[in-house]
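I've put the structures underneath this note.
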Structure I
Amino acid sequence: MKTIYKYEADEAGGYQLPDTAEIVLVADQNQNIFPTVWAIVDPKDQSKGTILQAVGTGHPIPWNTDHVGSAVCGAFVWHLVMV
């Protein structure tokens with residue numbers, strides 16, 4: 001069975017999700033600095049191979065990344081990329 005879980009960023013704006021995660025929403029919650037990510041996951045999948053990084057508007061994005069979503073959080077707009 002699959003479940004929707006939410007993931008919050010670490011202090012550096014990074015996220016670790018299971019390899020099989022399917023991201024469904026990137027949004028502000030509780031006016032945090034970084035956005036929250038909701039993803040469909042298999043609760044039995046304990047891997048942490050999907051790494052996301054929040055990047056601010058106007059900042060460089062690492063090469064070979066895929067954009068997975070953006071969110072407005074207070075005065076900031078964050079763009080999440082899969083690294």
Structure II
Amino acid sequence: MASRTFASNLGIAMAQASRRVLIVDADLRAPVQHRVFGVKDRVGLSTVMMAGDTLAQAIQRTAIEGLTCCRAVPRRRARPKC
């Protein structure tokens with residue numbers, strides 16, 4: 001968890017120093033950056049790699065000026081019952 005906090009804090013500090021920052025949460029087993037930055041459940045890194053979505057669709061703005069985030073995986077959708 002410490003490395004996740006470090007990445008978040010470093011990203012915030014760099015964005016506050018007028019740098020453009022993209023945090024990519026590549027932890028597919030236990031993603032956390034989407035919670036830290038409050039990004040919406042849309043496209044994620046996994047759907048870019050597997051489903052043909054674009055990286056531009058996966059990158060989301062955060063409340064912090066200059067900081068964007070790409071979540072690891074979108075929340076699983078319920079499968080329709082047959």
Checklist entry - Taking distance in nm of label points 7 Å out along Cα→Cβ at positions 16 and 72 for each of I, II, which is largest? => result I
Checklist outcome for this item: When I, II are compared on distance in nm of label points 7 Å out along Cα→Cβ at positions 32 and 48, the highest value belongs to II
Checklist entry - A value of 52, 26, 20 was computed for Cα extents along the principal axes in Å; which of I, II is the source structure? => result II
Checklist entry - Computing distance in nm of label points 7 Å out along Cα→Cβ at positions 8 and 56 gives 2.1 for which of I, II? => result I
Checklist outcome for this item: Computing relative contact order in percent (Cα under 8 Å, 6 or more apart) for each of I, II, the value 35 comes from structure II
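Figure out for me which of the structures I, II the number 0.7 belongs to, where distance in nm of label points 7 Å out along Cα→Cβ at positions 24 and 40 was derived from the coordinates. Kindly include the intermediate steps, with their values, before the conclusion.
Working: I: 0.7; II: 2.3.
It traces back to I.
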Checklist entry - Can you tell which of I, II yields -9500 when helix-only ellipticity at 222 nm (-39500 (n - 2.57) for each DSSP H run of 4 or more, over all residues; to 500) is derived from it? => result II
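Only the coordinates and a few stated rules stand behind these numbers; no lab work does. Predicted model, so just to flag it, every value in this text is computed and none were measured. Cβ atoms are built from the backbone, for glycine too; each structure is taken alone.
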